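Bear in mind these aren't lab numbers, they're just calculated from the coordinates by the rules spelled out. Computed from a predicted structure; not experimentally measured. Cβ atoms are built from the backbone, for glycine too; each structure is taken alone.
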Structure 1
Amino acid sequence: MSRLDSFIARMQAQRDCLNFLKPSVDGLGGPILEVGLGNGRTYDHLRDLFPGRDIYVFERQVAAHPDCIPPDNRLFLGEARDSLPRVARLLGASAALIHTDLGTGDHSANMAMGKWLGPALDALAGSGGYVLANQPFEVPRWDRLAEPPGVSADRYFLYRVN
């Protein structure tokens, strides 16, 4: 599979997983978290899926399309390893949905990042909420869910928080 085909498959899986979780997330209180703004495509989709919801975004440095930049009071700048614990002290474990698409092409680096990222996200995840990620996590109170129809196994990872 070419890198372009892989990117397209990842984006389709991401969209399909978010759309699949929407009805379940609609029934929950709490904010939505986007960990990694990138160019803002997913944040823009989250705004369309969940109008009126508080959506908080974490990003190292904003380089998104101007129409896809969250308001200053919903944007946490800096390294995720620093900003996630800081925001957890403010918001607590209250998020209805956390989406993260952090990582690089280096599998070993991604696995090392997952060891601290999973617990950092868990400190923000509300009971009954969901975590959607581009990489697997092993967090004790998260149950892995099956991919929605049409999404290849292990293309994206869905979790329900206990």
Structure 2
Amino acid sequence: MAQAEEKPDETARSETLQQLMDVGRVHSGVTVMFHSAVAAKQGLNATEEKTLDLLQRHGPLTAKDLAELTGLAPASVTGLLDRLEAKDFVRRVKHPTDKRRVLVELNEEKLAELAGFFEDWARDIVEACEEFSTDELRTVIRFLSVMSERQRAAAARLTG
């Protein structure tokens, strides 16, 4: 009898996991398209735009820090930073305590040009969250945090 009770639960879980994978693929696609569209407005690609986001959230970082955060190979990060510097979005500066190291910092004035593209989207997010309880939102936060770590590790495996 216990086995018969488990079967519907296993089926429901399997179907739910498949739906999650399907919705995740759709979400991933629209996220990439949104960031590509925002980036294109400023002559950037999506990787460049997301790197600026990392610098905005974490403050000045070394190229090594960016490689670890993005999962990109160090040579790829160097080329990425060269492009962002040529477009005047970042600058390389000496580390304040270790003159052998270089930090990458944002050109805040140039970055401010991107802010307007996200204001409408931020309002949409707040509005969409109204239909979820605080506990549901906490579950979403937990899920997205776990998935971000897993995806970061997967990217590192691909580049390592």
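Looking just at mean projected area of the Cα convex hull in nm², for residues 55-118 alone, which of the labels 1, 2 belongs to the structure with the highest value?
Ranking 1, 2 on mean projected area of the Cα convex hull in nm², for residues 55-118 alone, first place is 1.
Taking mean count of other Cβ atoms within 10 Å over residues 31-38 as the quantity of interest, name the structure among 1, 2 where it is greatest.
Greatest value across 1, 2: structure 1.
Upon calculation of Cα extents along the principal axes in Å from the atomic coordinates, which of the structures 1, 2 produces 42, 36, 32?
1
Here mean count of other Cβ atoms within 10 Å over residues 39-46 was calculated and came to 18.6; which of the structures 1, 2 was it taken from?
Computed on structure 1.
Can you tell which of 1, 2 yields -12500 when helix-only ellipticity at 222 nm (-39500 (n - 2.57) for each DSSP H run of 4 or more, over all residues; to 500) is derived from it?
This figure was derived from 1.
Where is mean count of other Cβ atoms within 10 Å over residues 15-22 largest, in which of 1, 2?
1
Given a value of 1.00 for FRET efficiency 1/(1 + (r/R0)^6) of positions 7 and 111 (r between Cβ atoms, R0 = 41 Å, to 0.05), calculated from one of 1, 2, which structure does it belong to?
Going through each structure in turn, the value belongs to 1.
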